[in-house]
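Next up: some structures, all given as structure tokens.
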Structure P
Amino acid sequence: MSNCRGAESEGGLPTPGFAMSEVTNSNWFPVLTLLLGFVAKGVSDWIDYKRNAAREAKKLKFELKQKLYDRRVEFQRQTLLDLQDAVAKLGRFAGATYMQDLKAFKATGEWQKQRLSEDLDKEFTDTQRMVRILCVRLRDVDARQLVGKFSNECAMIGICGKDESDKVMERMSLSFDELNNRIGELLREIDNDE
């Protein structure tokens, strides 16, 4: 026996070639809206992904800039601290040079006719070199100029006459104070920015 749904076999089961029921708009509308919803959701997810990827890239770029800035600030801070110690040491060696010359002058009546002790000469030279290295790392132009001025006055101690050496020692002391104050200002600025 056959009906509109297809032919049945002898056992009442449909045969493989049964006819499909009539397809209407009311049957396809839910399927079509399901497919459109699926496509719309895919497009929406893609837009969200692009937006989130752009936001994440911007965030990573900001974090990288911040890390580089923090690294530069820390480098500058450490350079200032090291420089402060190095110029204090250079000042002490310049003072020791002056005192050695003064002691020899009192003993011999001649200024700077003797050589510096080997240890003092080496330490003085090494410290001058370290001050120059640290100076070129400074971002602050005023501090670099003050380091140059102080370093030159320290070097003058070993090459000028007695009367001039006394004046250079006074200028060196004032230059040290000025430089030390500038380094302190820069360190406070760095600490206040953090």
Structure Q
Amino acid sequence: MMDTNQKTDPQAHRAVRARIETVLHPVRLRIIEEVSGRELTAGQLAAILSDVPQTTLYRHLKVLVAAGNLKIVEERPIRGTVEKVYAQGATSAIIGLEEARAMTADDWMDVCKSFAGSLIGDFSRYLRREDADPVADLVGMRKSSLDLSREEFLELMQGMSQLVQEAIKKPKTAETRRWIIGMSVVPGNLPADDVTDSTNDERKAT
């Protein structure tokens, strides 16, 4: 069991905790997801995140720019004001391996809750749309258990990551639409061999 009070480097933990609180705020997480792979103006983001008050949206945009998660790639003068165009910044929203090592069990639970809450929010907003048609829109939820070695699992994850990166780079056309794919990874309780041995023992006993 992971110790909820495990000792980590205080400075490293403060840094990763700040990253968690910045990126995983529900509104900021939605902004990062929408800007991923494209450039959007504040007005376009306001239209997409229509349930978020504009003053709140602008405040979160400033936080993400200051943190490096977003960058301003263009400023367009429009009717006496300046319209800013946002894109992904140099600071990744993904928590790196070294940062993950500094996370406590409580940090991991906070990340899990934010991730699950984000998916629920996406699904809820979709179902409230008048044109929502889960079957026609290929909506689905799947949970699979795989018996793989560590090397096989890493190969699987790298292959999936490569496919996603290739899809992100595809040019946008009139026929493309935004798709949301969420995935979490958790080790199972027992290695495959232990389950097999236990099953065989039960058969022998009967």
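Just so it is clear, none of the values below were taken in a lab; they were calculated from the coordinates. Predicted, not measured: the structure shown is a model, and the values here were computed from it. Cβ atoms are built from the backbone, for glycine too; each structure is taken alone.
Observations on the model:
- When Rg/Rh (Cα atoms, Kirkwood Rh) is computed for each of P, Q, the largest belongs to: P
- Origin of the value 1.9, where distance in nm of label points 7 Å out along Cα→Cβ at positions 57 and 89 was derived from one of P, Q: Q
- Entry that produces 0.25 once FRET efficiency 1/(1 + (r/R0)^6) of positions 49 and 185 (r between Cβ atoms, R0 = 41 Å, to 0.05) is calculated, selected from P, Q: P
- Which of P, Q yields -29000 [helix-only ellipticity at 222 nm (-39500 (n - 2.57) for each DSSP H run of 4 or more, over all residues; to 500), calculated]: P
- Label whose coordinates, when relative contact order in percent (Cα under 8 Å, 6 or more apart) is calculated, return 22 (choices P, Q): Q
- In this comparison of P, Q, the computed figure 2.5 for distance in nm of label points 7 Å out along Cα→Cβ at positions 33 and 153 is attributed to Q.
- Entry that produces 0.00 once FRET efficiency 1/(1 + (r/R0)^6) of positions 41 and 129 (r between Cβ atoms, R0 = 30 Å, to 0.05) is calculated, selected from P, Q: P
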